[in-house]
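Have a look at these structures, which come just after this line.
Just so it is clear, none of the values below were taken in a lab; they were calculated from the coordinates. Here the structure is a predicted model, which means the values were calculated and not measured. Cβ atoms are built from the backbone, for glycine too; each structure is taken alone.
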Structure 1
């Protein structure tokens with residue numbers, strides 16, 4: 001313990017010749033101690049592909065080669081903690097650590113990178129699901145897991161939010177018994193790819209709050225039924241607003257009739273997340289206000305075509321857009337169609 005503290009103190013006092021703070025290279029033992037003892041934030045600056053092949057437990061992934069590296073770092077990393085940076089061999093992370101220090105962060109670099117870490121017998125993990133991390137207005141982290149189709153897991157401040165949790169879709173399955181119990185569950189409507197009664201019971205614990213549309217609440221026999229336009233404060237720092245979700249194209253209205261199903265705008269400590277549910281590009285989208293993160297569906301004929309999704313995104317104008325619920329629809333061209341709109345389009349495994 002004393003040795004770990006001395007490392008931290010040495011790091012905090014390190015300055016360059018011009019009097020500006022710099023980063024320090026730590027070997028595996030030093031790096032491990034500052035992470036485990038001091039609770040530093042671990043940052044993996046490799047590519048997403050490298051990260052998905054194996055990373056340090058709890059590491060945030062921001063590729064240092066991307067143009068928005070510093071922008072994302074400022075949005076996702078706390079300024080009050082040491083940022084423990086690593087890459088494959090230590091070269092890219094050294095550069096990233098220097099750039100972070102220049103922006104006011106405290107940073108250390110893992111000498112030898114993840115290669116040295118594995119050679120020392122240290123633990124490396126592989127995530128089952130893709131994740132994205134955002135920061136709330138007060139600097140708290142919100143981690144979003146891309147489970148499948150319309151199912152999203154959100155982790156925030158020690159609490160769990162599950163959206164449309166479903167255990168099986170085609171040949172894809174999710175074992176919710178491996179996940180923490182939910183504090184809050186949101187269900188948009190009663191279709192089998194959104195409503196799974198057995199999973200709801202698996203995720204429920206004492207005090208779990210379940211928000212549903214009226215039909216789901218009737219089917220489940222419990223939960224808070226919300227209609228379009230209703231707004232609920234489910235925690236001091238979390239509000240849920242039920243918004244319309246329906247089909248408009250002739251011959252599709254029977255899939256999702258107007259007034260039955262919900263989309264949700266969830267405000268998490270000021271971070272506004274729009275979960276569209278099953279909908280087309282409806283006029284109400286123009287009244288949603290500022291949206292930080294949007295999940296918008298794209299599987300014709302049940303929800304939107306790619307063209308409709310592009311139109312809807314231009315209306316909502318989220319900072320980050322996740323096309324989801326897309327099945328076999330090709331969503332690869334959406335990012336290029338939204339180029340210049342200021343929308344960060346992220347394609348995850350939401351087939």
Structure 2
């Protein structure tokens with residue numbers, strides 16, 4: 001008989017856990033959040049009390065001893081993703097991991113290997129794919145409504161003041177990198193997914209770090225895709241404007257589409273037609289998309305199908321990000337794969 005309720009624990013009770021993961025996990029039917037873990041045990045206890053989670057522990061190993069625990073959600077700084085995920089998988093737990101999956105494709109590959117060996121699911125938070133507008137855009141591309149896409153432009157330029165003050169994000173050892181791994185991972189994953197996962201053949205990139213930083217706070221990258229199309233990516237944590245902006249714009253032989261705000265235009269019978277569908281965009285798309293991904297993870301546990309954002313899929317994105325760093329370091333175009 002299929003299991004009715006899955007039990008999950010969460011490690012790392014910082015902002016991302018409290019704002020996104022915990023509320024999402026609590027909302028999903030058939031999922032029970034039974035324990036929180038943080039090396040600051042008092043903090044874990046406080047947060048557990050706040051959200052009504054029954055157990056709080058200070059070490060991840062204590063979670064492995066919980067017999068009826070099915071899965072672990074990892075929300076720790078990047079350098080802990082690989083060791084914690086591998087340990088959890090080896091202990092027979094399914095793993096849901098905050099993005100980026102790891103600090104490098106080598107770490108991501110080790111995690112993917114551990115998941116295969118343990119025959120457990122390893123999924124990465126790619127909640128942008130669950131946005132209703134992104135899903136609609138992907139359907140337009142899939143159906144060929146835009147014709148052959150020859151150019152895509154994506155970017156996330158974030159205000160300097162909005163930059164959250166997690167100290168570890170600025171430390172190369174702990175984060176693995178700056179804006180490329182943070183905003184870049186999300187925008188690259190979303191762009192490639194919307195485009196139907198084309199292979200990236202080469203990257204040309206440049207990064208900029210401010211004088212005090214150990215990691216880059218801005219980056220530009222140009223990707224050649226196997227289809228012959230190109231994708232450009234612009235990223236910064238240091239935008240000095242009145243508001244930040246994120247975009248994904250697609251240009252095809254039969255039409256063009258913009259995400260954020262959502263617009264679709266098609267060439268039809270010699271004229272340009274606005275075919276933008278109307279749909280509700282709630283102000284809290286981020287939270288809803290996180291809930292949708294948590295639901296997808298549970299559905300995966302129930303059915304055994306591949307989750308959205310499965311590790312082997314995300315490994316490809318990590319390999320491309322590695323190439324971004326290599327290209328920026330060498331100051332030249334770098335082949336991927």
(Q) If you rank structures 1, 2 by relative contact order in percent (Cα under 8 Å, 6 or more apart), which sits at the top with the largest value? (A) 2
Q. Percent of Cα pairs over 30 Å apart was computed and gave 41; which structure, 1, 2, did it come from?
A. 1
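For which of 1, 2 does helix-only ellipticity at 222 nm (-39500 (n - 2.57) for each DSSP H run of 4 or more, over all residues; to 500), calculated from the coordinates, equal -6500? Spell out each step's value before the answer.
On the way: 1: -6500; 2: -10000.
Derived from 1, not from the others.
Could you tell me which structure in 1, 2 was used to calculate FRET efficiency 1/(1 + (r/R0)^6) of positions 142 and 238 (r between Cβ atoms, R0 = 25 Å, to 0.05) as 0.10?
On the way: 1: 1.00; 2: 0.10.
Traced to structure 2.
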Q: For the read-out Cα extents along the principal axes in Å, for residues 94-285 alone, a value of 59, 38, 35 was computed from one structure; give its label from 1, 2.
A: 1
Q) If distance in nm of label points 7 Å out along Cα→Cβ at positions 278 and 326 is computed to be 2.0, which of 1, 2 is the source? A) 1
